[in-house]
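What follows is a set of structures for review.
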Structure P
Amino acid sequence: MKNSILALVVFLCGAMVMVYEIVGSRVVGPYVGTSLFVWTSLIGVILLSLSMGYWIGGYLADKWPEARILAWIILLSALLVLLTTLLKERVLTYLVGHFTDLRVNSVIGAIVLFAPAALLLGMVSPYAVRLSMKEVSGSGKTVGRLYAISTIGSIAGTFAAGFWLIPAMGHKNVLFLVTFILSACAMMIFVSGRKIPGSVAGILFMLLLSWFFFKSVTRTYAYIDTDSSYNRILIYDSKDYETGKDIKILRINDERSSAIFRDSSGIVFRVLKYYHLVSHFNPGFKHTLMIGGSGYSYPMDFLSRFPDAHIDVVEIDPMLTELAKIHFGLKDHPRLRIFHEDGRTFLNQSTARYDAIFMDAYKSQLTVPYQLTTLEAVEKMYQMLNPEGLVMANIISCLDNKRNHFLAAELATYKAVFPQVVLLAVKSKTQADLLQNFMLIAVKSTQEISFENEDQELDSYLQNVIHHTFPPIPVLTDDYAPVEFYANRLLSSIH
């Protein structure tokens, strides 16, 4: 086999390892989120698998230094990637149904779905080194050259996956592409060595792959499943738990992020109605900011309910805005401005002043992006508010002090900055073990807060004020913010 072919195979396999790893976050996202736990599990499991592959590949290469064996290893890795594509939903659904700890689900999911193929791909470089070795005196140069080629391939695969492939093709098609390229690498080795059985097996496998791909792209779905640069996004029809009405859901990774009624107006998620209290706490408000646009259900309600007020929305993912225009009725409006950037960078850089800030950004399931929860972020919000301004933050938790660590920490953080902070329960202010939404309200003014309103709807919300003694939890800072750890503890205990 020519060294040029071997070098190309090493480059492509190195690239596919990283594409496979990065696309892994989109595979597991709808089931266990995209938290720090998920990335830690994917990186750790794949590194361990590659290490084992290096060791096993070196052993086998010394014992059977034949190009055809390397080709079979790569072809088998392609088959395992295909199995990941076909079985991922079943495996992850089973895990979520049987285990509650996000760390356990993340690690087991990564082992089952990604470790086998990664182990085989780890065998490629040491095998290639052994096949290229001609004399001991040049071994260092050979090893350095091939590992450099593999690393350059990994760099190319990393940028290609994150900057282009996943947003342009979607994660499932990227997995098919990885399978196809690995199959092509095996075929190049078989053909160059004139190995007829292997070549025939490779052709049959690629035909099988083509059939699966054709079946995937021609199947019609009752939902939308797409990938952006930031998220895996699903849109589908469902029913509202409270009213039984037909709704359309926007799901981001594992979070039911937004919804609209199919045949009527109004807000589906009750917690968003609590933002109407802005008119109670700051009756003269005019300019507001919302961090977290998602399906833009509340901004659209806001424009209808408050005809004299303006709202700026910060949404990091431009694709969510485009999908909201297509599927959720978002329209351009003179009182609506949209900024596509991270909420924290907006807080850091903006010189605008607001009468109210609505916080509704979630990273996955119960987890708020940590950079929006810290003392430094809350101080930025305080500085951006006018004298009568307030922050309203949607938080999912419970009142049980053994499990509400994030809620307690966030309350402590806001209280370290704002003179008045209150907490309202959305469902029940007495059921301690109930997982529910809370509305944290931090007021810049020192004027005594009233919990009565002539409007019956607003008054009912105010009656859900929480008088609860929370455990002493350190404030969250940019240096110390174990948000995902707190969320995992809550989720595990709830189940």
Structure Q
Amino acid sequence: MGLGRIIDGVRTRVADRLPLGAAPLIILGIAVVSGVWLIFGWLLGGPTGSPPGTIRYWTFANSHYDAYVPLARKFDESHPPTADRPAGAHVDVSLVHIDAVTSRLRAAFWSDLDVPDLVEVEISSAGSFFRGPAEDIGFEDLTDWLKSSGLYDKMVKSRFAPYTHKGRIYGMPHDVHPMMLAYRRDLFEEAGIDASKLLTWDDFIREGRRVTKQGSRYMIELLSGGNGGLEVMLFQRDGGYFDADGNVILDNETAVEAMKWYIPLVAGPNRIASDVGHTSSGVSFAKAIEDGYFLSVLAPDWRTKMIEMSLPQLSGKMALMPLPAAKPGGRRTSTWGGTMLGITKHCPDKALAREVATYMYTEPESLADRFRSLNILPPFKDVWTHPAFKEPRPYWSNQPIGELYVALADDVPPQYTSPYTPLAKAKLDTAVAACVTYYEAHGEEGFDAFVRERLKAAADDIRLQMTRNPF
């Protein structure tokens, strides 16, 4: 009997009994059938459909996927079939959209459906998986293994902070993402700016006010929102959204002073910074650099590759310098972005998963190739002696950018995450926008009080949400 005849039969029997007609019942029936089919299909595509010994590996980044597929093949070739890992078993790398990594993976943890063995999670979302008591966290506690294997001591320590919850580590860091400034070397020289003498932000701002031309040229690109702008400055000053114990610090004195310092850079008549949203022609980020609208931009390692790809015509005209320090002798870097690799508790062969994770994140030639192609500095220090990290780059005025980023890596500040990190980022964006509006209207008058009020309101909103879940 076909589905159409079934529906016709149902309609005939119930039409005179349902005041709203047969439509609600039909819709319910279709929903039930669809739900059963979805779950059945999900189960068929899940771990039970893979050969025993297969390691299912999710990543959200195209560049990661492209690097991991051949590396996974090499791993499989070096591990011949065994009784526990028969022929056909392999490292199965899948490219999963970043939104699905969070929403789908969370649902998978709750329902035991389609859970991978290894999964990469973006730093802003990582904390959302560390909710509840340890037994409810879907990722394996890697602390003891990382320390006993020696991997913990061979990696940049600060990069474990975002993936640590209540003193336990749940993720391996994929990257370091130290921050420098990328600048138009040719335009700096034309303007008489000596990058080697910009040791502090005071030095930088002084030069910026000399060369900035409102509406046509700015010393630096800075966002008038929190993420990628003020956030970077907070981390440089050992501030941020949360401390190591998960307490909200968005309204502490470090945050207040950073906000008061930052807003005049991006707002008001004497600002030295802008972003593409302020350009009257609506030009792109790349066009703004090419035209000299920005003389410098924040440059975590990954962003240098974006610049190279977007602006090949500027080869030899670009250079890198450490961030100016907040105070003399202070930290000359910060960080922006990141990725962790976690092993799920559902993984049936955790020893094999640890072996795969180690191979993917420490194989020297692969890491060297990835640095050459992506400019992303790995946290595994043993590989930093590889020639790839010492090579002069013609694009960057023949600077050995690997050595420059390595020199800053151990000073990269920790950034502590929380299940409430996405909320905290949104609150900071809102606070920055409000402070920009106030400063442009009132200047310094009452600005200190306004900053404190806005940051306290933002932090209190986060604390209120946190009280609703003690974990």
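Bear in mind these aren't lab numbers, they're just calculated from the coordinates by the rules spelled out. Quick caveat: nothing in here was measured; it's all calculated off a predicted structure. Cβ atoms are built from the backbone, for glycine too; each structure is taken alone.
If you line up P, Q by FRET efficiency 1/(1 + (r/R0)^6) of positions 342 and 398 (r between Cβ atoms, R0 = 30 Å, to 0.05), the top spot, with the largest value, goes to P.
In terms of distance in nm of label points 7 Å out along Cα→Cβ at positions 126 and 334, the structure with the greatest value among P, Q is P. For structures P, Q, which has the highest computed value of mean count of other Cβ atoms within 10 Å over residues 406-413? Result for mean count of other Cβ atoms within 10 Å over residues 406-413 over P, Q: largest is P.
Work out the source of -13500 here, i.e. which of P, Q gives that when helix-only ellipticity at 222 nm (-39500 (n - 2.57) for each DSSP H run of 4 or more, over all residues; to 500) is computed. The correct label is Q.
Consider the structures P, Q: one of them gives 2.1 for distance in nm of label points 7 Å out along Cα→Cβ at positions 262 and 414 as calculated from the coordinates. Say which. Considering all the candidates, the number was obtained from Q. Structures P, Q were shown, and relative contact order in percent (Cα under 8 Å, 6 or more apart) at 14 was computed from P.
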